[in-house]
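Take a look at the structures below.
We did not get these values from a lab; they are worked out from the coordinates using the rules stated. Here the structure is a predicted model, which is why all the values come from computation and not from measurement. Cβ atoms are built from the backbone, for glycine too; each structure is taken alone.
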Structure 1
Amino acid sequence: MRFIHTADWQIGKSFRRYGEREDQLKRARLDAIERIGALAMAQNAPFVMVAGDVYDHFAPAQRTANEPLERMRAYPGVNWLLLPGNHDPHRPDAIWDRLMRGGLPVNVKPLLSPGVIELASVSQSGAGVCLLPAPLLRNSETADLTAWMDAAPTPPGAIRLGLAHGSVTGFSDEQAQSNPIDPARAKSAGLAYLALGDWHRTMKINERTWYSGTHEPDRAGGQKTGQALLVDVASPNATPIVTPHDVGLYRWESREMDLRGASLDDVETSLRALPDLPRTLLRLTCTGVLPLAARADLERRLELLQAAFFHLELDLDSLAAQPSDEDLETLDFDGVLRKSADMLRAQAGDVNLDAAGRRIASDALVELFLISQNMRKASPAEEAS
């Protein structure tokens with residue numbers, strides 16, 4: 001039995017913080033469905049199992065609801081099995097009832113209730129293949145909805161596959177209290193493979209239990225590229241062969257750089273060396289201490305780099321500006337700017353001030369330095385004299 005395991009599409013997810021790039025990020029989540037369909041066709045995998053959160057909300061707009069269906073319809077040789085998750089639970093008169101009333105492509109099947117579904121009467125190994133889904137009816141459950149699988153009857157010798165959405169390891173305090181799944185469920189229920197969704201990163205829990213991760217990431221610091229899993233199950237007792245495949249368009253990177261004593265040329269070179277910059281969203285955190293001139297030079301370089309990346313998010317809150325003697329000499333215009341700089345420098349290093357106050361003083365010191373530099377550039381004759 002060969003199939004594709006994917007999850008957490010969250011079609012309709014908002015990306016407002018990315019401004020004019022929002023539509024491109026939303027479109028990428030739809031386009032990735034086509035890459036999953038193409039992967040299934042190329043690998044001769046007749047089933048794509050989506051382990052929850054097909055949609056980002058249980059009541060999306062009609063166009064948002066229909067768009068993924070049209071992507072799946074375009075691959076009639078692939079059967080798409082869709083499980084409601086915590087973002088799109090099977091509530092009365094919500095997304096799944098609307099889709100059923102409106103009519104679905106013949107190759108798309110929502111799994112709206114627990115029960116044994118026969119996928120194939122005879123597999124390549126000669127055994128039947130049965131799917132045991134555990135759909136969510138609410139966004140949060142305290143009981144393990146996969147428990148019924150332990151006693152679910154299937155024909156002798158059948159390959160048993162589980163499909164669920166929830167947390168097996170308590171990735172956060174919140175997740176630990178909702179939608180729990182026993183990490184030993186595959187063993188207790190005799191599952192050849194348990195396909196899970198909810199965690200947006202490809203992760204192996206054990207030989208028979210995997211999270212596929214999301215097909216198109218939505219945040220830095222998690223999965224860098226969207227993936228889907230190609231799963232081969234030779235027999236009920238055989239260890240499944242799981243092969244990750246990249247299906248996402250954008251790369252999501254998160255980096256922290258300590259600039260204390262660093263060469264800004266080297267910093268810029270390392271950032272420009274990242275792969276596929278026009279499709280990379282980078283969250284960059286800079287720490288350490290820089291002289292004023294170097295801090296101003298860093299901001300100039302980062303402003304230019306904004307155009308190289310699809311999106312560059314900067315966190316400079318932990319990067320302090322400490323003026324050197326040379327920096328302060330450039331501020332000595334009749335002593336006025338120098339006195340202001342001395343005052344700000346003292347405040348920036350004052351341990352009696354809170355972090356926010358020191359941060360404001362440090363930023364003001366940088367701004368003062370930039371203003372003085374612009375004043376010097378605007379008065380070349382005065383500078384020459």
Structure 2
Amino acid sequence: MKIHEYQAKALLKEAGVQVPRGVPIFDLDQVEGAVSELGAGTVVVKAQIHAGGRGKGGGVKVVNGLDEAKKIAGEILGMQLITHQTGPEGKEVKRLLIEEGMDIKKEYYFGIVVDRARECPVIMASTEGGMEIEQVAEETPEKIIKEFIDPALGLRPFQAMKIAYGLGFEGKAVRQATAMFMNLYKFFEGQDCSMVEINPLIETGDGRVLALDAKVDFDDNAFYRHKNVWTELRDLEEEEPLEIEASKYGLSYIKLDGNVGCMVNGAGLAMATLDIIKLSGVEPANFLDVGGSANTESVAQAFRIIFSDPNVKAVLVNIFGGIVRCDRIVNGLIEATKMVDVKVPLVVRLKGANAKEGLKILEESGIDATVTARGGLTDAAVKVVAAFK
């Protein structure tokens with residue numbers, strides 16, 4: 001789950017991380033009060049959307065005084081902000097953060113994520129603040145500092161100090177940076193985050209170390225531990241409506257930009273299905289894993305969600321029967337046809353537990369579907385591409 005910058009900074013401030021003073025606003029009438037609260041001097045007007053690259057897209061502006069703040073806030077609030085992470089359609093800006101201007105001496109990058117290969121958190125830091133870490137890794141990988149954290153021990157003070165010295169901090173700034181890194185890791189661990197990114201982390205002209213920007217993502221698997229807090233922070237307007245609908249039924253659904261809908265059981269098989277569809281010359285419309293505990297109702301809802309996407313022109317059902325038997329999937333498909341009018345070609349591939357029973361139920365149902373029981377995954381992809389074209 002993602003949250004906005006102003007929400008992340010409020011949480012980090014509670015965790016002992018120094019951040020600039022800022023005021024979130026949701027209406028232009030609030031601009032004057034926000035600027036006045038911050039001292040009516042130089043302020044920064046920041047669009048609040050769940051995407052990076054806001055500055056490059058025109059969503060972050062430094063202004064002087066109330067009149068200019070009102071003018072720029074009026075331009076940004078309500079704009080369709082397009083960045084490299086929003087896609088060409090962009091996102092409507094419905095919230096702003098007005099923040100005090102800072103005397104920036106130096107910018108740094110700091111981030112914490114989970115290293116899947118090493119099965120532990122890793123801190124990545126760089127002197128190249130303000131740049132995307134992927135760009136730094138590609139162009140100047142030697143400027144990235146990595147520190148792997150033992151989950152049983154957590155971040156040790158000597159590791160935090162090592163990062164601070166590695167970034168070039170000196171004097172009192174070393175102690176400030178070290179304390180900030182320790183607090184950021186405690187926050188990362190305590191809030192079950194999947195990512196905490198400070199870009200840029202800054203040192204000011206008067207020697208302070210602050211998080212000028214903050215991005216926080218939470219691990220959805222830990223929702224039960226933070227239900228009340230996370231529910232308050234979640235902004236449903238920033239999420240894809242079909243993904244929200246799918247989450248109600250325990251379905252792992254991600255909307256994509258293609259035309260071939262997919263319903264698969266198992267994340268690995270789902271990824272392989274997306275790959276084979278793309279290699280066959282068309283684009284998948286979604287990732288959808290019904291999971292190992294799917295029942296007839298959840299499968300029916302999965303089909304309804306797939307068919308709710310107007311871009312879907314054909315559907316591939318690729319099921320390997322195991323915990324979820326093939327006949328259960330077919331029964332869900334039949335129930336789905338009672339909810340929605342299926343007007344696109346449907347290709348069904350069944351393998352594994354109760355595949356024969358599932359095929360028999362499908363044939364007797366009268367549903368117009370192309371069935372591939374003996375062919376491999378490539379055969380199923382070829383059939384759905386042919387049906388689409």
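Miscellaneous remarks
- Origin of the derived value 19.4 (mean count of other Cβ atoms within 10 Å over residues 254-261; candidates 1, 2): 2
- Source structure (of 1, 2) for FRET efficiency 1/(1 + (r/R0)^6) of positions 30 and 246 (r between Cβ atoms, R0 = 35 Å, to 0.05), computed value 1.00: 1
- Which of 1, 2 leads on Rg/Rh (Cα atoms, Kirkwood Rh), largest value: 1
- Read-out distance in nm of label points 7 Å out along Cα→Cβ at positions 94 and 286, computed value 2.2, structure in 1, 2: 2
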